[in-house]
1. Taking mean count of other Cβ atoms within 10 Å over residues 122-129 as the quantity of interest, name the structure among 1, 2 where it is greatest.
2. Match the computed value 25 of relative contact order in percent (Cα under 8 Å, 6 or more apart) to one of the structures 1, 2, and report its label.
3. Quick one: Kirkwood radius over Cα pairs in Å came out at 18.1 when computed from one of 1, 2, so which one is it?
4. Can you say which of 1, 2 returns 20.0 when mean count of other Cβ atoms within 10 Å over residues 66-73 is computed?
5. Work out which structure the value 9.4 belongs to, where mean count of other Cβ atoms within 10 Å over residues 18-25 was derived from one of 1, 2.
6. Identify the structure, out of 1, 2, from whose coordinates helix-only ellipticity at 222 nm (-39500 (n - 2.57) for each DSSP H run of 4 or more, over all residues; to 500) was calculated to give -19500.
7. Among the shown structures 1, 2, from which was the value 1.00 of FRET efficiency 1/(1 + (r/R0)^6) of positions 90 and 114 (r between Cβ atoms, R0 = 25 Å, to 0.05) calculated?
8. The value 6.3 for distance in nm of label points 7 Å out along Cα→Cβ at positions 10 and 74 was derived from one model only; which of 1, 2 is it?
Structure 1
Amino acid sequence: MSFQQVINEIISFLLYPEFSGWLLILKYIFLAFGFLFLGFSLWGIFKTSWLKRAILIDLKEFLTYKPYYAKTFVPQWKKILKRLETDIESNFKLAVIEADELLNKALEKTGYGGMDLAEKLEKIPEDVISNLGELKKVRRIRDDIIADPSYQLTKEEAQRIIKAYEKALRDLQVL
């Protein structure tokens with residue numbers, strides 16, 4: 001028997017084996033397991049959020065040039081801006097506090113960890129948020145508003161504070 005014949009017989013056995021007896025039963029068992037695993041895989045892909053997290057979120061970010069979670073921040077930001085349109089000082093204060101909380105959420109979503117916003121701002125490099133120094137000053141005013149309920153906040157000052165938060169949120173690409 002030549003080497004070529006041996007190779008041909010091995011290939012023939014691997015590609016066209018004769019299934020009989022227990023080998024045929026084993027074939028059907030593995031075939032059943034194959035279909036079971038295929039069904040489970042398809043169920044896992046379509047019934048869980050794996051497909052959404054693995055493919056669809058990245059695709060949406062690629063096509064819209066914005067982070068996936070950015071759409072959740074826009075309605076909240078519009079609500080904050082509406083508070084500034086009124087001439088009520090308590091709405092100005094509330095807008096500043098809500099803008100601070102929104103920035104905290106945005107930093108959390110983008111992966112900057114920390115116990116509170118001040119700690120998160122310490123970890124952020126200047127090239128991520130361009131007005132980091134201004135944000136720290138604005139946060140002192142926000143802390144004064146929370147500590148002293150009788151703190152006087154003018155509309156112009158509130159607008160300046162909100163613009164600082166807006167610049168930071170735009171730098172994070174959530175607005």
Structure 2
Amino acid sequence: MDSRESAPMKVVVVDTPLNLVLMGKLVDRLPGTQAHTFERPIEALTWCLENEADLIIVDYMMPAMDGVEFIRRIRANRRADDLPILMVTASHERSVRYEALECGANDFLTKPIDGHEFEPRVRNMLKLREAHLATRQRAETLAEEVRKATAEIVDRERETITRLSRAA
């Protein structure tokens with residue numbers, strides 16, 4: 001059984017203090033989730049490299065590093081290539097959305113955050129993450145079973161060849 005089944009889904013939120021409180025509370029209201037909030041993008045990056053997040057919610061406009069650069073750095077990590085990322089911003093410019101989606105954001109929300117829209121989007125992204133992790137785990141299990149079966153076949157072939165050579 002996968003040890004993640006009982007562990008809460010980890011949602012990383014990177015934004016300003018006021019928005020962190022709001023989104024952190026919205027995330028924590030969802031069953032089976034745990035919010036990890038960060039004001040500084042570099043701290044969030046460090047946490048994500050040392051831990052396994054299930055979803056990242058990141059603001060576009062942040063001090064020291066914008067959300068697009070944050071996503072680029074996250075996506076550069078091979079472990080995070082399938083990690084869902086939701087970008088939030090107050091900007092209504094389409095170019096911001098295009099840039100965020102191009103660099104690897106999976107979804108986009110415009111501020112002010114509407115809890116009625118935020119919660120189902122987060123819930124849906126976490127369900128997709130769970131399904132992806134289950135599929136990956138099943139693929140790993142099947143690959144191991146194939147490896148074992150192949151090794152058994154090779155062993156039997158060797159034994160058969162040995163017996164046939166002795167009989168000859």
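1. On the way: 1: 12.4; 2: 17.2.
Evaluating mean count of other Cβ atoms within 10 Å over residues 122-129 on every structure, the highest lands on 2.
2. Working: 1: 25; 2: 18.
Answer for the origin of the read-out: 1.
3. On the way: 1: 21.2; 2: 18.1.
Traced to structure 2.
4. Details: 1: 15.4; 2: 20.0.
Considering all the candidates, the number was obtained from 2.
5. Details: 1: 9.4; 2: 16.1.
The value was obtained from structure 1.
6. Working: 1: -22500; 2: -19500.
Of the structures listed, the value fits 2.
7. Working: 1: 0.30; 2: 1.00.
Derived from the structure labelled 2.
8. Details: 1: 6.3; 2: 1.3.
Structure of origin is 1.
Every number here is computed from the coordinates shown, using simple stated rules; none is lab data. Just so it is clear, the structure is predicted and the values come from calculations on it, not from any experiment. Cβ atoms are built from the backbone, for glycine too; each structure is taken alone.
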